[in-house]
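Undergrad: As structure tokens, here come the structures.
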Structure I
Amino acid sequence: MTIATADRTMLPQPCGELSAGVIDALANPAGSAVPTLAASADPYGRDLQLALHTCYGLHYRGFADVDEDWEWDPGLLGARARLEHRFLAALRADTTQGRDVEAELDRLLLVPDDDDAGMGAFLRDHGMPWHMREYFVHRSILHHQEADPYAWLIPRLRGAAKAALVAVEFDEFGGGHAERVHQRLYADLLDGAGLDSSYLSYLDVVPAPMLALVNMMSLFGLHRSLRGAGVGHFASVEITSSPASRKMVQALERLDADPACLTFYREHVEADAVHEQLMRRGVIAGLLADEPELSGSVVFGIRATDLLEEKFSDHVLNCWQENRTSLLDPESAGEKSETSMTDSRMNRDFAATRPR
């Protein structure tokens with residue numbers, strides 16, 4: 001379990017040669033040597049994804065006791081670029097090309113609310129408290145940074161696209177109210193579920209699929225050449241979020257969850273139904289009116305999101321169907337004997353004293 005200091009987390013535990021190379025380098029002053037990172041690593045494996053997530057972490061809140069000048073260190077940026085190239089090449093190879101943005105958006109909208117497949121349906125119909133807490137732990141890596149990567153798109157857009165995206169982001173960041181920022185609402189959810197709400201506290205126990213999804217968001221946000229993909233990804237999230245959140249509300253009501261857990265998903269049922277129209281009619285329409293050549297990139301962002309969400313769902317559901325944890329630490333989500341989320345016996349301090 002990663003230990004946080006104030007608003008910064010400690011560096012994570014490495015899990016292979018790539019992540020060890022990055023993490024060991026960051027223990028030294030910026031400008032120190034950065035090892036050459038192998039180009040043959042599994043692009044979806046945890047070692048590469050953790051190394052890349054650690055590099056990206058410098059652009060968010062950073063890490064405790066890490067020199068802040070590493071953020072723009074040329075040696076580290078070169079190493080990161082090699083990791084990004086490997087990851088991006090895999091995403092392109094594993095998704096089909098297309099340019100019909102309207103057809104892609106229509107496909108996302110056709111997912112029925114009463115769909116019995118997928119993780120949301122499993123949690124709604126069969127989920128136990130430990131399943132729900134595991135899901136929360138996975139998603140904490142994303143929701144601690146919710147909406148942050150999309151802010152990088154703002155200076156890359158203009159006109160109607162920029163105005164609509166800022167309107168969506170304004171809601172994501174609480175409409176000017178700190179207690180309504182979606183990242184804060186998710187921290188409240190974690191507290192309500194008896195979990196650790198500190199920043200990226202579960203980074204050491206979350207497997208590769210969620211790291212890959214979060215890294216894709218940072219990748220698209222940090223590269224102007226991928227602005228179309230970033231918009232496609234953001235649109236995919238907003239279009240699918242409302243029906244998915246409705247299933248989560250139903251699941252949490254069945255489990256007698258803390259009100260803070262319900263608040264987070266109820267907020268997304270309502271807000272994202274509006275955001276779907278803003279993204280489609282404002283952001284995407286505006287972007288493609290200005291830059292029609294980006295239609296293929298928008299489709300790529302949608303399909304890459306589908307790919308990584310499916311990898312995440314497959315991993316988690318396969319584990320749950322075998323009645324085993326989907327996390328790297330079997331104690332991280334509580335006891336399997338619990339039937340209600342109102343009576344947690346979870347050990348909040350599992351691995352809090354891990355060696356450094």
Structure II
Amino acid sequence: MNIKLHFEKKDFISRFHDPRKNYEMIEVKGEIRTDPLTGLTGHIAHTGTVSLQEPDLKEFNQPEARESCPFCPGRREKVTPRFLEEFISGGHLLRNEALVVPNLAPYDTQSSLVIMSKDHFIPLEDLSEDIILDSFLAAWDYFHQVNRYSPSLRHYLIGWNYMPPSGGSIIHPHLQLLATNHPGNLCRLEINKAEEHYLKYSSLLWDDFMETEKKIRERYIGNHQDVEWFASFVSQGMWGEALAVFPDAESIWDIREKHLCGLVSGLRCLFNYFKSKNIYSFNFAFYPGTKDQLGLRPHARIVPRFYLNPTTYSPDINTFQILFREPVSVNKPEQLCTEIRKHFP
């Protein structure tokens with residue numbers, strides 16, 4: 001069955017007398033969009049009003065910061081928690097420089113961190129494919145251990161808060177790992193929407209989504225090493241959002257090293273775009289999916305983060321996102337796609 005998804009959007013116009021133009025009446029246009037993958041709406045507003053400044057990152061790499069960092073060599077083996085011996089022998093998992101340790105402030109029963117490198121401060125341009133791939137592979141080593149130890153846990157999640165605007169409280173690069181039966185509200189909406197679509201059409205929502213987007217080609221960045229990349233129709237971030245989908249995998253257990261290599265290579269392309277826009281911080285979330293879900297493909301979302309006003313550290317989230325639960329984006333995803341696509345081969 002050839003199913004074309006609907007990408008719903010409604011225009012709005014705000015009229016007022018502008019003091020910048022001698023109180024001439026002007027019209028400002030925006031959009032309200034509905035995400036076909038979640039059913040959530042989002043606003044596109046303030047387009048063209050945000051200009052990102054190149055930051056001075058020297059303050060993040062001071063000697064005193066390294067000396068007190070729990071993830072730096074000489075301290076990470078001594079001050080980080082250890083897993084139960086019956087769970088992981090030796091208390092830690094290691095893959096080259098990537099070290100998996102329990103989270104001292106756990107979010108759930110199985111909550112851990114991947115310390116990605118021995119280096120305390122790694123600017124975006126120096127986040128190599130080897131560093132990221134080793135960290136993802138270490139996460140997979142951990143997830144396999146969890147599956148053997150706690151097989152009742154169905155969802156495996158990866159979070160990455162890179163640099164302070166993202167909410168990262170420790171500069172030293174690290175991933176958040178979570179094995180849980182409560183994957184979060186956004187993932188729950190994705191699951192419900194995919195199941196609803198399957199029951200209605202006997203078709204896989206995410207496959208129909210990819211097919212439709214590739215035909216429209218307005219938000220399709222491209223296929224990079226067997227990973228499909230899109231600019232999300234409704235972004236969770238103010239600058240926009242990149243969406244990476246694994247089209248030939250159903251769950252975490254179908255994902256092999258080749259898939260992760262493709263994701264990491266695509267991330268490096270995306271980081272090159274970030275660098276061109278003075279973006280130095282982001283949130284990354286990986287939703288691998290489970291075997292018994294209908295129509296949901298493993299995927300990752302990446303959202304740039306920034307300070308609206310660097311001098312006052314004003315964040316890029318406010319009442320709309322936190323209390324109204326309504327994302328606002330200052331960029332149209334179609335334009336974002338065009339700009340990102342230039343950095344993919």
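Quick note: the coordinates plus some simple rules give every number you see, no bench work behind them. Remember, predicted model here, so these are calculated numbers, not experimental data. Cβ atoms are built from the backbone, for glycine too; each structure is taken alone.
Undergrad: With relative contact order in percent (Cα under 8 Å, 6 or more apart) derived from the coordinates and found to be 20, which of I, II does the value describe?
TA: II
Undergrad: Looking just at distance in nm of label points 7 Å out along Cα→Cβ at positions 8 and 312, which of the labels I, II belongs to the structure with the highest value?
TA: Greatest value across I, II: structure II.
Undergrad: Using the calculated result 1.3 for distance in nm of label points 7 Å out along Cα→Cβ at positions 24 and 48, pick out the matching structure from I, II.
TA: The read-out comes from structure II.
Undergrad: Let me ask something else. Where does the value 19.1 come from, among I, II, when mean count of other Cβ atoms within 10 Å over residues 152-159 is the thing being computed?
TA: II
Undergrad: So helix-only ellipticity at 222 nm (-39500 (n - 2.57) for each DSSP H run of 4 or more, over all residues; to 500), computed for just one structure, reads -8500; which one of I, II is that?
TA: Value -8500 for helix-only ellipticity at 222 nm (-39500 (n - 2.57) for each DSSP H run of 4 or more, over all residues; to 500) corresponds to II out of I, II.
Undergrad: Output the label of whichever structure in I, II has the greatest value of distance in nm of label points 7 Å out along Cα→Cβ at positions 72 and 104.
TA: Largest value of distance in nm of label points 7 Å out along Cα→Cβ at positions 72 and 104: I.
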